[in-house]
Structure I
Amino acid sequence: MLEALIEPLQYGFMQRSVIIAVLVGIICAVVGSYLMVQRLALLGDAISHSVLPGLVIAFIIGADIFLGAFIAGVLSTVVITLIRTRSPIKEDAAMGIVFSAFFALGITLITIVQKDNKIDLNHFLFGNILGVTAQEVRNTAIISAVVIAVVVLLYKELLFYTFDPLGAQAAGLPVNLLNFGLMVLIALTIVASLKAVGVILVLALLITPGATAYLLVKQLNQMMMLGAAIGVVASISGMYISYFFNLPSGPAIVLVASGFFTLALLFSPSQGILTYPQSSSAMPLWREVKSILRWK
């Protein structure tokens, strides 16, 4: 068993994949923890879909796709903010409008490029961790270092803003700058994760490890550390599944992460559906399911 796990590591592409898996697993859980606590999963979805046209445009003009994706991600957050602040449209509706428009543009551009050049760009959508290059590893490492450094340096400020934005504003913290900085961190994390899971599935890697840790621990720093461990294990496990069974790497990683979440949801000592003792006023699980099935 151990030999089967070590044997693929003799190949350079597997070594690069392991590095990407570790880096992506860590930063997705760290940044995703803020999304979980602030209930901003839709924002991660909006930015992840919005980077697609930037990716394709950068590919067309021969620029760095990381840079193109980052510019598109930041641009989408600016547009969302403008719609939210300059119109009566609510933030969730603004996110839906922007990410669907950007994503539709990206799909259109991919279709045009594939029609003219017969190039398969589906790895932008679903990821291919086994196909990362040395340059992409370096870019991901730099992005990861920047994200972790910012989180460490601004941990107290982001913690205060996350749990009490009004209190943070009253205390004199630049809440608008912190909010925009958090969006930039999300965009950077998404850009770093694209090769692993792609545009469509990156939200799962952002949210699922953090959500799993949320069911098991109570403090934000514990949630980040446990979520990072879960994200790394899920990424590496999905990578090996992709290698041995010839499956797409992005979906394999997400399925492993989803499996961990399901186990935590069912068996968490303090929050599990099957293990947490129900209060006397709570409806038993089987009755709740029965009432849902009978609902009209």
Structure II
Amino acid sequence: MSDIAPSATLLPVVFALVAAFLFALGAQFQSIGLAHMDSRSGAAITISTSAMLYVLAAPIFLDIDNLLHPAVLIFVLVGLFRPALSANLALAGMRHLGPTLSSTLTSTAPFFGAALGIFWLGEALSWPIAVGTLAIVGAIMLLSTNRGGVASSWPLWALALPIGAAAIRSGGHVLTKVGMESVPDIYLAGLVGFVVSAMVTLCIHKARRNAPPIPWSSPAARWFMAASCCFSLAVVALNSALHIGQVIQVIPVVSASPIFTLALSVLVFRRERITGRVVAAVFIVVPAVALIALAG
């Protein structure tokens, strides 16, 4: 699991689509858990469980030599702010701006990914990838404007919260790719990131004034643990995509996760109904992903 040879052009997109689906499925499980538990406790359970899953897999996948490589510090850096900080920023943005505006601004992640990929990693942005990225962002915005109302009054600085979450996620993807160029170990990147992020999350939880104990044994906790299984596998798929593909190719496809979330809500969890916006978004995203895949 430490080396994946470059393969067909479509392989990074396939891995990215798998990651997007797993992120969407995990989000559905989290949504069920949130009906019975606060979001911060749920996030602590999800991230900590993912860290434990990676630790349990260590006897099979961990390469001690790679663990001692100096470039592992890059994975540590990623774990310090993603997903712990990015998740908290997104949550704060939703609290101040409402779900519509917050989710719309968070969907700008592919733009940050493209900018970092081009100016930091020297990746070449082709017209098909640019058009596909814009199409995916537009489709996500189309979906987000169909949910609830936008808050009528909010402080200007609050706009930085969801945008910051998007920038941090993209920065984390880029740093992970940079780290894997020196330590091409997909499992190790996830292990270090989740363990460090779990430590950060639990410390933040303990530092909260009058913080309630995390209800590990509650029925709702099982949904967050199920979500962590999805997210753990999603990170493996995402890291695989980043390892063999370009950031500007992978991030837009992974960012299409809301399309899978909505499809699961309609077809499996029966929480939403099919609307014209949903159909339009699907017809935008599918050819956009195909365009990115063929241009990679």
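For the structures shown (I, II), distance in nm of label points 7 Å out along Cα→Cβ at positions 116 and 180 is largest in I.
Computing mean projected area of the Cα convex hull in nm², for residues 52-139 alone across structures I, II gives 8.7 for structure II. One of I, II was used to calculate helix-only ellipticity at 222 nm (-39500 (n - 2.57) for each DSSP H run of 4 or more, over all residues; to 500), giving -24500; which? This figure was derived from II. State the single structure among I, II that was used to calculate distance in nm of label points 7 Å out along Cα→Cβ at positions 188 and 276, giving 5.4. Going through each structure in turn, the value belongs to II. Kindly point out which one of I, II the value 17.9 was derived from, the read-out being mean count of other Cβ atoms within 10 Å over residues 28-35. Traced to structure II. When FRET efficiency 1/(1 + (r/R0)^6) of positions 12 and 92 (r between Cβ atoms, R0 = 35 Å, to 0.05) is calculated, the result is 0.20; to which of the structures I, II does this value belong? Comparing all candidates, it corresponds to I. When percent of Cα pairs over 29 Å apart is computed for each of I, II, which one produces 32? Considering all the candidates, the number was obtained from II. Looking at relative contact order in percent (Cα under 8 Å, 6 or more apart) for structures I, II, the greatest value goes to II.
Bear in mind these aren't lab numbers, they're just calculated from the coordinates by the rules spelled out. Quantities reported herein were computed from a predicted structural model and do not represent experimental measurements. Cβ atoms are built from the backbone, for glycine too; each structure is taken alone.
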